[in-house]
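Next up: the structures, one after another.
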Structure I
Amino acid sequence: MSTYVPPGWPPEVHPPGSERFEDTALAWLLDLVPPEYRRYGVLRRYPLALARMARHHVDANVEAARNGYRTARAGLAEAVPPHGIEAILDIYRREGGRLAALAKAAELVETALRGPMAPGDPDYQRRFTPKL
């Protein structure tokens, strides 16, 4: 069994097919969603459902950061001086990059949780085969 993981794979999650993959994926995904989601046992029983919810949650955060970046100048101009707005925009740029990487990682984990992929599957080739 290869331990290759594609670029963007979260370091906290063991590779697909490894003994602890599902456990580490579950723990990582629970950290992505609001803490209240831990109350729902169905999400622990069906990690793929949790992965989907986590991906949607992270995608919404990415969109919120983009919207915040687009509207920060106009929305804060009367209350925040220009240097403060620039600092806020810098936060949006940094967090936006982090959130986009998290969204990619969540998508990769969700794909892996869908189960073993046949070598002929295009997702398998694209995501889980090392590039030479």
Structure II
Amino acid sequence: MRIAALIARILLGLIFFVFGLNGFLHFIPMGPMPAGLSGQYITVMMQSHYFYFVAAFQVAGGALLLIGRYIPLALSLLAPVIVNILLYHLLMDLKGIPMAIVVAILWGIVFYRHRQYFSGLFTQRTT
């Protein structure tokens, strides 16, 4: 399990670091804008500069995973990004759902390896 978690951490870090940098540097060519609601959603995200903040979280989380430091922080930064990616592909553009599921599984493997650091989130407080 330790080797699988290491491989998942590095793959997840690479994915988010590269695609986060692409949000700033645009070195991966984008195809045509999707039609319909998904295209409008992307247009609004780009015109409002919201994509830059998402890309910054991706770069930060990916870099932390790659260097192997502050992994719980990296997982916490990337979790909402992954949820949004999954929801976008589930609700608006199904063609990217396989990669979104792979990313979510990789995140789950790394989370499971470091679950002890999140135990405080799952305790019930009576005070």
Structure III
Amino acid sequence: MKTLHVAEMIADGGRDGTVETADHGLSVQLSTTEQPGTVTPEHLFAGAYAACFLGALKNAAAQSHRTIEGLTVVGRAHLEEQDDGAYRLAVELRAAIPGIRRAEAQHLMNLAHQTCPYSRATRGNIEVRLTLD
């Protein structure tokens, strides 16, 4: 196996603390209050998953000999409390794939879900719903 990239973030203070890169190029103040302008750990997870999935979706389109302009993915991460008091994550990935038929767009979503590193890492561990705009 060949490592392509290593990302390092330093967390301090937990869910109401900060996360930042080792070189301090990015620092994010976290909050559990979910007020406008605040960021939760779930925001970061949703953004990272959406970005990774978008890359996988572009690759799936390219492998299908399709060039799609205006492709976007919205990620939504849900922190849920189960009946037994334990917590779990669930994710929605909503894609806008303009200019192609819905069935083909769904096929590309399914292909991307097979290859996206985040999808592979979470498969069987969390619920991931794929939807189209």
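Read-outs: derived from the displayed coordinates by stated rules, not from any lab. These numbers come from a predicted model, not from an experiment. Cβ atoms are built from the backbone, for glycine too; each structure is taken alone.
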Inset, instruction - For mean count of other Cβ atoms within 10 Å over residues 5-12, the calculated result is 15.2, so let me know which of I, II, III that is. - result: I
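From which structure (I, II, III) was helix-only ellipticity at 222 nm (-39500 (n - 2.57) for each DSSP H run of 4 or more, over all residues; to 500) calculated, if the value obtained is -21500? Provide the component values of the computation, followed by the final result.
On the way: I: -21500; II: -24500; III: -10500.
It traces back to I.
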